[in-house]
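Take a look at these structures.
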Structure 1
Amino acid sequence: MNSLLSERVQITEEKLLSDNRYILKRFTFNYLGKNGQWSTQQREAYDRGNGATILLYNPQTDNVILTRQFRLPTFVNGNRDGGPTSGMLIEACAGLLDNDDPETAIRRETEEETGYRIQSVQKVMEAYMSPGSVTEKLFFYIAEYTADTERYAGGGIDEEEIEILEIPLQQALAMMASGEIRDGKTIMLLQHLRLQQLTPSAN
């Protein structure tokens with residue numbers, strides 16, 4: 001508990017609400033505002049661990065590798081058309097760290113989901129994706145692949161049913177603009193790659 005104390009925040013109660021799969025807790029804390037006054041507040045925080053995501057890019061063909069899979073939370077929040085794409089989301093490959101360091105985890109997830117065995121990855125950034133309620137920090141990566149990159153089956157593990165998409169970068173950007181790609185981490189990586197291409201090299 002001492003690690004959660006600071007000059008402006010004092011955690012006074014930590015209550016477990018659920019540990020069905022991940023951890024949901026309610027925190028009661030004292031918070032020192034800009035006016036110099038302390039107030040008592042409550043917030044819930046969902047802890048599912050930290051994660052990593054990666055965009056695979058082929059500079060020879062200008063293609064990217066994305067995935068498509070069913071995401072229940074998007075389905076219950078309006079991502080349904082009554083057809084076969086109901087609840088489906090197009091995303092960059094991603095997964096939880098599961099006690100690995102981020103680079104090890106994203107190489108593992110890349111092979112499990114896409115089948116590509118990537119050795120060299122470039123870190124782009126770290127970001128909290130939903131800081132109002134979720135503790136997760138996401139590590140962003142880009143890696144190059146070619147037709148010669150070692151590859152296995154992919155498609156995910158256990159109950160995962162992951163479709164692998166190889167599409168031109170310009171098509172992915174158009175899908176993002178049209179709303180066909182709506183996943184936040186994927187939009188961030190596609191925009192980063194586009195900006196890299198638009199920015200002249202310092203050399």
Structure 2
Amino acid sequence: MPSPSSPTTVVFDIGGVIIDWDPRYLYRRLIPDEAEMERFLTEVCSGAWNAQQDRGRSFIEAIEELAARHPGQRDLIMAYWERWDEMLGDPIPGVADIMAELHQAGVPMVAITNWSAETYPIAVREHPELKLFRDAVVSGEVRLSKPDPEIFRYALDRFGLAPHEALFIDDNKANTAAADALGIGTHLFTGAPALRATLETAGLL
């Protein structure tokens with residue numbers, strides 16, 4: 001059983017921890033040349049460009065701004081929104097089983113995720129395990145994103161948790177470092193077996 005100072009609630013990241021997401025799953029179909037595809041995802045629909053949607057910018061605004069600079073690639077840019085669901089991969093092996101066990105044991109689960117407010121409902125539709133969360137702080141909805149400490153402070157307040165009551169799981173070291181600096185327990189995700197061991201040590205499984 002957890003001690004009074006042990007975490008009581010598991011706080012999940014989603015992409016890379018629960019489900020796989022990669023724009024390459026779509027763009028390999030649209031741009032057969034691997035080098036050209038990588039150039040497009042580096043110089044046009046880049047990670048930095050997508051991060052603005054994770055912080056609340058609408059896809060329509062983002063597409064219009066980008067297509068104005070790359071008019072010959074409008075259709076490829078538009079596909080990032082119109083065919084976004086094709087970027088979703090499979091569940092990360094073993095994690096859905098852990099979530100089901102936590103749910104069965106009555107352990108509260110919540111999420112803090114860098115995700116567009118417009119595409120998060122698609123992810124929930126495609127991956128019903130996300131419905132197990134009691135609440136989810138979606139960066140695109142609150143216009144804060146990890147690793148900004150403010151999103152963690154906001155989430156703790158919204159979830160009604162003290163830092164020591166949360167165990168935060170993320171596959172990004174910058175994000176776990178930011179949470180750790182606030183006194184939140186963390187686990188840097190590398191796979192389901194190590195996560196299970198951490199949860200067992202914490203008395204949550």
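Where a number appears in this text, it was derived from the coordinates with a stated rule and is not lab data. Quick caveat: nothing in here was measured; it's all calculated off a predicted structure. Cβ atoms are built from the backbone, for glycine too; each structure is taken alone.
Per-structure values
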item: Computed -6500 for helix-only ellipticity at 222 nm (-39500 (n - 2.57) for each DSSP H run of 4 or more, over all residues; to 500) - originating structure among 1, 2; result: 1
item: With relative contact order in percent (Cα under 8 Å, 6 or more apart) derived as 31, matching label from 1, 2; result: 2
item: Which of 1, 2 leads on Cα Rg over 2.2 N^0.38 Å, largest value; result: 1
item: If distance in nm of label points 7 Å out along Cα→Cβ at positions 179 and 195 is computed and equals 2.5, the structure in 1, 2; result: 1
